[in-house]
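Bear in mind that the values in this text are calculations on the coordinates, not laboratory data. If you're wondering where the values come from, they're calculated on a predicted model, not measured in any experiment. Cβ atoms are built from the backbone, for glycine too; each structure is taken alone.
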Structure 1
Amino acid sequence: MELKEYRFDEVTINFDKKRVPLSGAQREKRQGNFRYYGAQGVIDHIDDFIFDGTYLLIAEDGENLKSKKQNIAQVVEGQFWVNNHAHIVQGNELCNTRYLCYLLNSMDLSGYVTGSAQPKLSQANLNAVTLFLPSITVQERIVECLYLFDKKNAVNQKINDNLQQQAELLYHKRFETVNRDKLPVGWRIVRLGDVATISKKSFNPAKEPEMMLEHYSIPAFDEAHFPVFEPSTAIKSNKFIVDDSCFMISKLNPTTKRVWKPYCLTANAVCSTEFIVYKAKSQDLTDFLYSVIDSTSFSDFMCSHVTGSTGSRQRTTPSDTLAFELVLPNAEEIAEYQGVVSPMFEQIKCNAIENDRLKRLRDSLLPKLMSGELDVSSIQL
């Protein structure tokens, strides 16, 4: 396969001048349904958009430029807003936008990144990146192959989103809209702290340097809702130990809801200390209480109990959440509800595991297709 050498700016159209950063205070007054992107993905939703179409976002700054725990490039479609922490480009007639995304995420760009405390990939340095590209026809064929994995991944994610929304709606209709002054027999109002505890069992990675960890981090949630598997030497701070009886929510910036039921695929599951980790006092309540912390009323409660200045570093104090009042139905009603939602949560887990497998398979094919080791013309789709 013949490859030609280009500078990045020879094969792309740059839209950085159209970016508009908004402060946390500005975004707070402009909440809506349009995605607001930063360096590594969606960080908020606001009431308007700048871009409409298919674009490639590339992180301009942030620690991930050096660690590459997440992809630095992502294709974004539809209507959205971008701040000044992500470059935004499209491929021209020489370069397919999706192919460029796959290529950048497979490359070592460390030589173009400056700064140690705050790594940065400037527009000038990005433009100077050397790319080796096959013909546009071959690029499009490779994208066609790889995109099959991404489309299946997207279908699974859509199913998971739908299942999560169904569970949320069912909880809302059955337990959030009930008249608290006229509860059915056997139902009562309790505080979260009456039925759940906060687990703070800690893990110090420095004491177990040879251990491979199943790490539930904020970036892992934001990127794929799937844990990162990494050696303890790659983790620089203490974590909370989690197991499959736990359910958790991020205390950081609760306006962006991050609720997780850990899959615990190994015996070494840990999570960021930015999560509040709960355990039901009775195991028969686990999925019901997971629905509680995933509810709109609990999100509103967390947002009304934040500390810190307006912006990107507001937090809810974990102990404050135990004062949240919820409707606790009788055992029969809880069993009936969990009989419906527990299989949904299990399917979400299965789909997430399949998505991770598809991603790893795609990533193993990527370098072979791009190098010509696998002849893309011989692949039957």
Structure 2
Amino acid sequence: MRKFYFVFYPSIQGSLTEEWEQCLKQIRTAVSSEYTTIKLNVFADLPDFGTSLLFREEILKSVSENFGNSSPAVNITIHPPEKPWKIAVELTALLNSSVKIICKSYYGVPYVVIESDTSKEVWSAGVSSYKYPGDTFKAANDSFTMMVNILGIENMSLNNIVRQWNYIGNILSDEGGSQNYQIFNEVRNDFYSRYRDVKGYPAATGVGMKSGNVALDFCALDLKGSSGILAVNNPDQINAYDYGQEVLKGLLVREHSVKHPPKFERALIIKTGKDMHLHISGTASIIGQETIGRDDIEQQTLVTIRNLHNLTDKGYINKLLQNASISSERYSLIRVYIKSQKDFKAVRQICDQHFPGIPALYIEADICRDDLLMEIEAEVELNQ
């Protein structure tokens, strides 16, 4: 089922609440009644975890008042947009058609179920108990447990996850010598080992947040008929799940004898009925398994874009497809994570040249390596 993506920034600088109200007003205008909103990501410049919890309650209440029984999945994270804005909003929508859409909640975490003749989808956001801001291991275990439980309610499992977003508080910091990102990777590995027995992994993004805690967004898919899922590798990169120990940071985590690499695919093709979509994972300036362009934001941006183009190359994709082919590809969204506010302008100028007219969201976030300055993820429609 084809998705539509919208990006909103405030029109006038104001308080957090005022800027949210401006974005909400734009949503009401831009997203007409022919669409159903299935996911909202609110990225905000918030000072600390406690403030983020209060603002989360405010946003959830506002969404409930404005969307009623059609409330989408919602996540609010500490990811400042480009200054002077305090808020940026990304919206995922579906054209109203002959699909069945049900909005649900699990212990305060909203999620959406979409059913059609070709598939059943579950979209959830902000999957977290918000109980363990100072303990990545407990926070990650809690979030994965909640995700497993949501999927279980819908007669699914981690086998059905096709896209996952991992927001990890203070991702590059150490807890007792173990890097928070590596701690998260060990928890992910444990859950995938226990609850996932299909070949391959989801497309995924893993970035930092400017506070403790772990929160997950995900899309799970149960396909019917002639639908299918296909992993897309980048010929210029080693698959992340094959990284060597030398690029994994920090000490061993708890009882593990090795450090487990991040478990995700570079991209996934999803074919449902006549629609074909490419989820591109968070992609950075890495060739092989080495960072390229340390301290050079322009080089890192250009290498990252080249990696994206490798994943969307029409000739390459057609070689991967056995019973279908594409005539063209169309980017429908890019989300750009930038480590430092001083680099926003340079990154945005390059992206504007390579992705003109495409909805683009730019937010501040630490990337999963200290020497990575930026990262891009994308959603791409593949036209047959």
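Worth pointing out:
- Identity of the structure behind -11000 (criterion: helix-only ellipticity at 222 nm (-39500 (n - 2.57) for each DSSP H run of 4 or more, over all residues; to 500), calculated), options 1, 2: 1
- Answer label among 1, 2 for the case where log10 I(q)/I(0) by the Debye sum over Cα atoms at q = 0.06, 0.14 Å⁻¹, calculated from the coordinates, equals -0.27, -1.33: 1
- For 1.3 (distance in nm of label points 7 Å out along Cα→Cβ at positions 37 and 53, calculated) the corresponding structure among 1, 2: 1
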